[in-house]
Structure 1
């Protein structure tokens, strides 16, 4: 399950098969062994409605969690762009040599941060992360050297700005790791299977009703795929576009 939630289309196909099998099992097996009579149908309808309501609530809460995490990733992308742009300006507070070095490193760092949002291959991502970590070390060294050469409150602003740049990257990384828990996915899947089982068990025989059984698995599977798509930072269709970082890269002067 943990692997499939990172690939929404695969999750949809697997859920569609599982939910359809659950609906078929309820209609073809359980209903054949113990058909519903008029005395128990009313009680069954109450249980079925309550279970479907629970599934709707769980899907709604999970979708809200996914959207909240997506918005958080967007906000941190904006914060990163603001921190890098501010530090690029504050680099002028350092001695000339350190200022030029810091601006050059910031431009390289900005390019890596844009790549971080775009790559989906894990090997490329590992390379981007390694380059980012090295650039952070180099930028901190350049700013620290400049502040040590002229220790005063003005150069301290450049130190504070670089600290914000590095912290912003850490906040972004934490937000991308913050996903819907595996237990929530397991709970949604189990409730979805139970609901489709009840829908199949409560259906009537006939070709029209059999076709009708595919609607519930389709709706549930599409809902799960949408949640996984929003919650997956790299493999979904709905992804955070680093528009603020791109605009910043286009606006900053090149050395």
Structure 2
């Protein structure tokens, strides 16, 4: 059943008003009509099966049939802080990271980031990213759309991290030593309702300066397995590992 995220102001007691891109998708792309059913997501995280009751070609009125009890969100709040990568890799990270349950994304300008964003480019990127995240949330039947934060530098990211229960960064040097911080140690320490900030460097990883600064502020360097991952793979490894440990192992 097709899913749509509806702003708070468009919910009434027993009905939902669907406008703009969502209405266009319902009427012009899916070609739904009166009596067809869809799922509408409320910003607070609830979802309801709704039946289309009326439409005027621009807006759709749907009546709420049943509130769903599904729980598709990760039991912990995971933020992926991604050093700016080249090309369209950020698109891939946002799409797949959303499918795997990330709650928030923070792009940051790293020492080894080749690309640079000025204010104009950042504004354009944010619009594109918001669309990618929303569509991925609908496709993967999320109940909430992950937050997309503005570009930060490392100092801002470190300050942001002080409000998290766990702070880690993927450091390739950890994978090259016999004495290393395992990511599994962090995963096993996670408790439902906690927050974790995962920092991932761009191509080339973190510089020594960045690694030292992160360690000084209680960010734990971890290895993501014995192999060196591409920057666009690291976030997916992290999210899949957390999901397996907290959702699949505990469901048995």
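Computed from the coordinates by the stated procedures, all read-outs in this text should not be read as laboratory data. What you are looking at is a predicted structure, and each value in this text was computed from that prediction instead of being measured. Cβ atoms are built from the backbone, for glycine too; each structure is taken alone.
Sorting 1, 2 by distance in nm of label points 7 Å out along Cα→Cβ at positions 65 and 137 from high to low puts 1 first, with the largest value. I have 88, 30, 25 for Cα extents along the principal axes in Å, calculated from one of the structures 1, 2. Which structure is it? Clearly, the read-out refers to 1. A value of 1.00 for FRET efficiency 1/(1 + (r/R0)^6) of positions 25 and 201 (r between Cβ atoms, R0 = 35 Å, to 0.05), calculated from one of 1, 2, originates in structure 1. In terms of relative contact order in percent (Cα under 8 Å, 6 or more apart), the structure with the greatest value among 1, 2 is 1. Computing helix-only ellipticity at 222 nm (-39500 (n - 2.57) for each DSSP H run of 4 or more, over all residues; to 500) across structures 1, 2 gives -9000 for structure 2.
Taking distance in nm of label points 7 Å out along Cα→Cβ at positions 9 and 81 as the measure, the highest value among 1, 2 is held by 2.
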